[in-house]
Structure 1
Amino acid sequence: MNTTPRVSLHLVRGFWVAARHLSFTRAAAELFVTQSAVSREIKKLEEQLGQPLFHRVNRTLQLTQAGEELYRAVDEALALIDAATDRLAGVERSLTVTTTIPLASLWLVPRLPRFTQRQPAIDVRIVASNDVLDLVQAHMDIAIRYASPGGAAPPGRPLVGYSTFPVCTPALMRDPARPLRTFADLAQHVLLEFETTVHGRPWYDWEQWFSAVKVAKFKPAGRQRFSHYDQVVEAAMAGSGVAIGKRPHLNSKLQAGTLCAPFGTHGVASLGSFHVVVAPSATGRGAVGDAFVAWLRSEVRRDERAMAKKRD
């Protein structure tokens, strides 16, 4: 067995940090080197491997397929090393994560098996709450928090954009008696709404969406209102009507074809973004918190690739 690494482990470490941040600038800050030094190391590693690991899309850094493959391999290897060293040092390997109820039930929880497969030694506790909890007082390690457009951004770093658009079943969209081709066709359908019990009105209703995409108000065929967003989603999947869909919440259902967006990108209204906030409790156990945040970002990239492929 050849024990000599094919490529420099120093270069691999630099690649892993750059891939985790998807930024040479932030990687340089973490590694205490210049951005040009990171760029040179990545170029050298790409030359040794004979293929590119990064490419730029709309001024953002993205991993190529080869880059994704290498990043997963390095990340899993480092996770094994972290787990072994933590066990030897007696470090607690558990995390408490909080986010909104809809994002937890529709996006985060269904994906957790992939995190467990990747990090089997880390125990995860999910606390779903629409309240903004004090992470220290509530003994939370990581939060995924909503940042409204134009509002004060929460601490932490952006994770994924948040947008809304009409969704329904493919069968309802193709209904020959009531096809959904233009916004005006919505008048022939039942509109499904998420209505909060706290304020007694929808948190984000159809009227707000009409205003966001500049559509004149109209009287629909009917309305159904629900106190929980997952009920809205279930009603939409049952063919009861057209709902206001959310991304990233419904990404998996859009990818699977269970739901569709009849107006595509024309009906999208941006609602801001979600940020990842890491509490001091997780910062003190860096490898554990970093592993979860890195996995969250890999899931976002996974969604982006899947949605791009579906559009193609």
Structure 2
Amino acid sequence: METKHYIIFNPVAGSRNAQSRLQAQLDALSPTPYTVLITRDAGDATRLVREVRAQEAGPLRFYAAGGDGTLGEVATALIHTPDAAVGVWPCGSGNDYARMYGGVDRFLDLKQQTTAPTVLVDMIKVNGYAAINVVNLGLEAHAAATMMRFRNTPVLGGKRAYWVGAISAVTKHLNTNCTVHLDGQPFYEGNLLTASFASGQYIGGGFHCAPKAVNDDGLMDVCAIRPVSRSRLVSLLGTYKKGGHLDSPDFEGIRLYRRVKRAAITCQKETVLCLDGEIIRGKQFELELLPASVRFILPGA
């Protein structure tokens, strides 16, 4: 049976010339038939893919033309769907999932992806949502929430937006009071600066928050950082961005690290949680690692 190809394009993902660059890729696809579906709001990518799946038999390939949020939404609709696969054509402000495979260049040839092999990767289920890359709590989640407001502005958008969000978060949302259980066992109670629950490794356009994470090992890498003063935080940011926080003596006494399958978070007040750059809100969150649950298109594998 012939594979059917769908491009899920998010026109506000980050890159201003994304539409013209994508059109050049679509022109090169000929004679391969394809359908372009355009998102307008958060959640549209998941909805559109589910609608296609309800109407079309496989094999199907979906290409998330956007950032990590678009990729995560498409992948969410394809959990445990063996006759469908998701690829990414990165044109967002972060493109962090592609970074784990060496960067965006590997994924820019859309025609190559139509016949490229697939690999099984893990997903993280979060309440009624899912993430393919990283779930963040605390400072990084607040930074992402602020970034959403600036990512398409002329001066502060694009890759600068995460730094704008980080600065805002440091001044307004330094700590999150919560209780965290991992695999049913107590892990932490009290104020946290930030915590990552990761299948992938990068967030925010290159922050290496989970340097030891592997996206097909059936485990979530959990790294939490205890509260520090603002001045100390500034001195630690460079090491954290490079992924040195798991081994650096500068983080002794303030880092906590585990590799688990499940996590439960209860916060004292409603807070934000960041899933692949997208924001949800609540006080209680249940996270579960779904091993080998999505087929990911990997050119050059």
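Comparing distance in nm of label points 7 Å out along Cα→Cβ at positions 80 and 240 across 1, 2, which is largest? Structure 1 gives the largest value of distance in nm of label points 7 Å out along Cα→Cβ at positions 80 and 240 among 1, 2. When distance in nm of label points 7 Å out along Cα→Cβ at positions 24 and 112 is calculated for each of the structures 1, 2, the largest result comes from 1.
semi-axes √(5λ) of the Cα gyration tensor in Å, for residues 32-183 alone was computed and gave 34, 27, 19; which structure, 1, 2, did it come from? Only one of 1, 2 returns 34, 27, 19 for semi-axes √(5λ) of the Cα gyration tensor in Å, for residues 32-183 alone, namely 1.
Among candidates 1, 2, the computation of helix-only ellipticity at 222 nm (-39500 (n - 2.57) for each DSSP H run of 4 or more, over all residues; to 500) that gave -12000 used structure 1.
With log10 I(q)/I(0) by the Debye sum over Cα atoms at q = 0.07, 0.08, 0.15 Å⁻¹ coming out at -0.34, -0.44, -1.25, pick the structure among 1, 2 it was computed from. Only one of 1, 2 returns -0.34, -0.44, -1.25 for log10 I(q)/I(0) by the Debye sum over Cα atoms at q = 0.07, 0.08, 0.15 Å⁻¹, namely 1.
Just so you know, all these numbers are worked out from the coordinates, no wet-lab data involved. Predicted, not measured: the structure shown is a model, and the values here were computed from it. Cβ atoms are built from the backbone, for glycine too; each structure is taken alone.
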